[in-house]
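So, here come the structures, one by one.
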Structure 1
Amino acid sequence: MPTALVVVLASRATGELKQLESALFSAGYRVLSARSEHETLAKVHAHSPDAIVLDRDLTEQALALCRALRADPGVSPAAPILLTQDAAPTRADRLESLRAGAWDVQGYPPDPEELLLRLGIYLTGKREADRLTAESMIDHGSGLYNSHGFTQRAAELAALTRRQGAPAACAVFQPAEDLPSRASGDRLGRAFKSVGRMSDALGRTAHSEFVVFAPATNDWAAARLVRRMRDNVMREVGAIVEQGRHLSLRAAYSAALPTQKIEPRQLLERARTALQTG
């Protein structure tokens with residue numbers, strides 16, 4: 001089943017908010033409601049939404065917030081931002097909204113049917129952009145393989161490892177606490193890339209999950225690899241700028257002997273299980 005598209009719905013008008021929530025949910029969207037500027041930014045940073053519906057009454061600086069969202073690395077350039085306001089938009093309203101990075105502006109509350117139709121049209125383009133990004137195999141924020149690229153590269157290395165009769169291991173790393181923004185995740189990914197070995201496949205399989213498939217690596221060597229990478233990444237990243245606290249990484253691994261012939265995805269799932277239960 002395809003993953004539901006995520007829409008952040010930011011408004012202080014509780015009654016109209018519920019109506020829009022219901023319409024979006026019924027259309028198959030995952031809706032994250034926000035009732036303040038701070039809550040809007042927090043949910044955008046945590047979930048990298050596919051679309052944002054922002055009511056201009058949310059804050060006196062709604063257009064500045066719209067510009068900040070459009071410039072945020074956690075918001076895809078292909079993600080539509082739709083503004084709403086309590087009066088029919090004038091030409092001046094539309095122009096300043098477009099200059100702030102919005103794709104559209106409507107009177108509030110917007111007609112749910114029209115809003116759904118507009119979102120459907122806009123998100124067709126975003127889905128295609130997401131597909132092309134996935135097929136590129138590279139996570140552009142970090143330079144690591146994305147989930148699709150990691151799967152392909154790990155499979156290639158696993159086939160070579162089996163032909164050579166060598167062991168293999170897979171490791172997974174996650175921050176001990178949620179990262180404050182996608183930019184923090186990008187920085188963390190670049191640190192993994194800088195300390196990784198050219199012989200391994202390094203990937204970013206989620207906003208804050210980083211994985212390594214290491215061919216010709218037994219259990220003992222995998223444990224050393226995990227310690228080295230974790231220590232070097234934590235040393236390189238240091239404090240997380242947005243929160244002024246030092247990064248802490250959780251890590252786990254799974255290794256297999258040549259005779260076990262375990263696929264990389266199985267090793268990865270074992271490492272994830274070890275991380276969650278460890």
Structure 2
Amino acid sequence: MILTLPHVFNVLWAGNYEVFGRILFKSAREAIGNLAADERYLGAEPGIIAALHTWGQLLGLHVHLHCLVTAGGVSSRGEWVSSRRKWFLPATPLVQLFSGKVIYALRGAARRGELKLPEGWTGRDVERLCDRAKAQRWNLNVRERYESPTHVLNYLGRYLNGGPINESRLESVSAAGVVFNYKDYRDTDASGAPRRKIQTMGVTEFVGKLMQHVPPKGFHLVRGYGAYSGSVGAELLARLREALPLSAEIRVVVRPRWPQPDDIDPRPQQCPTCGGALYVCYYGRAAPGLVA
């Protein structure tokens with residue numbers, strides 16, 4: 001699930017990264033948890049891994065949460081309940097819950113004086129901003145359930161590791177500016193894939209855009225809830241693993257940060273958790289017969 005903050009809030013984000021970030025995580029956890037607790041949808045508490053991203057392809061502010069949610073949850077009796085829905089939770093009530101919780105919490109933070117307001121602003125300006133946001137469309141993407149643990153692990157690697165821009169997107173860097181490529185999701189080819197384009201920015205502008213995505217010291221960009229929280233006991237984890245047998249084969253795609261040796265061992269390793277076959281593959285250097 002991808003929950004996006006309307007751009008109307010960008011004016012408040014820069015000076016309130018930590019406060020606003022906590023509000024987003026709490027609102028997402030409660031909205032997903034409250035809806036999943038409803039017997040009509042699940043009647044149990046799901047596991048959630050949420051990752052905060054604040055950037056878009058052009059490094060502008062685009063605040064959103066990537067939430068990897070289990071297709072089921074733990075009941076009040078400590079038993080696993082599988083989801084009956086392909087998309088797990090309906091989008092309309094979920095986005096209504098999420099947006100309502102964000103706006104309520106933001107208004108409360110403003111009234112308690114916890115927000116750093118733009119110059120000339122008062123609490124009344126925050127109230128008007130919230131009224132505007134309430135009338136806007138909040139983007140929410142509920143994806144289809146993954147059937148393979150390989151897809152889940154690769155999703156985790158793609159969205160939980162990295163930052164606003166990686167080195168592979170940099171074309172050149174000089175005193176004249178920084179040249180990088182990006183995906184234009186508003187311009188797609190015949191297959192629906194976004195086209196890659198080139199952008200040039202002055203060095204000062206590039207560094208300024210990059211720095212706005214650096215979180216405050218000690219702020220956790222990835223958080224786990226429910227079955228993924230640190231408070232889950234070993235006994236419950238053992239019961240969940242027994243109720244959810246893993247696939248015998250998991251393939252993980254790894255993007256190395258340095259050159260890999262040519263003699264990659266194509267034989268599967270053993271997963272320390274489930275004992276199944278674990279294949280490790282490398283972009284561009286995959287062993288024969290493995291997924292690259």
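The numbers here are math on the coordinates, done by the rules we state, and not lab data. Values in this document were obtained by computation on a predicted structure and should not be read as measured data. Cβ atoms are built from the backbone, for glycine too; each structure is taken alone.
One of 1, 2 was used to calculate FRET efficiency 1/(1 + (r/R0)^6) of positions 98 and 130 (r between Cβ atoms, R0 = 25 Å, to 0.05), giving 0.95; which? Going through each structure in turn, the value belongs to 2. Suppose Kirkwood radius over Cα pairs in Å works out to 20.6; of 1, 2, which structure was it derived from? Derived from the structure labelled 1.
When FRET efficiency 1/(1 + (r/R0)^6) of positions 186 and 234 (r between Cβ atoms, R0 = 25 Å, to 0.05) is calculated for each of the structures 1, 2, the largest result comes from 1.
Each of 1, 2 could give helix-only ellipticity at 222 nm (-39500 (n - 2.57) for each DSSP H run of 4 or more, over all residues; to 500), but the derived value -9500 comes from 2. Taking relative contact order in percent (Cα under 8 Å, 6 or more apart) as the criterion, the highest value among 1, 2 goes to 2.
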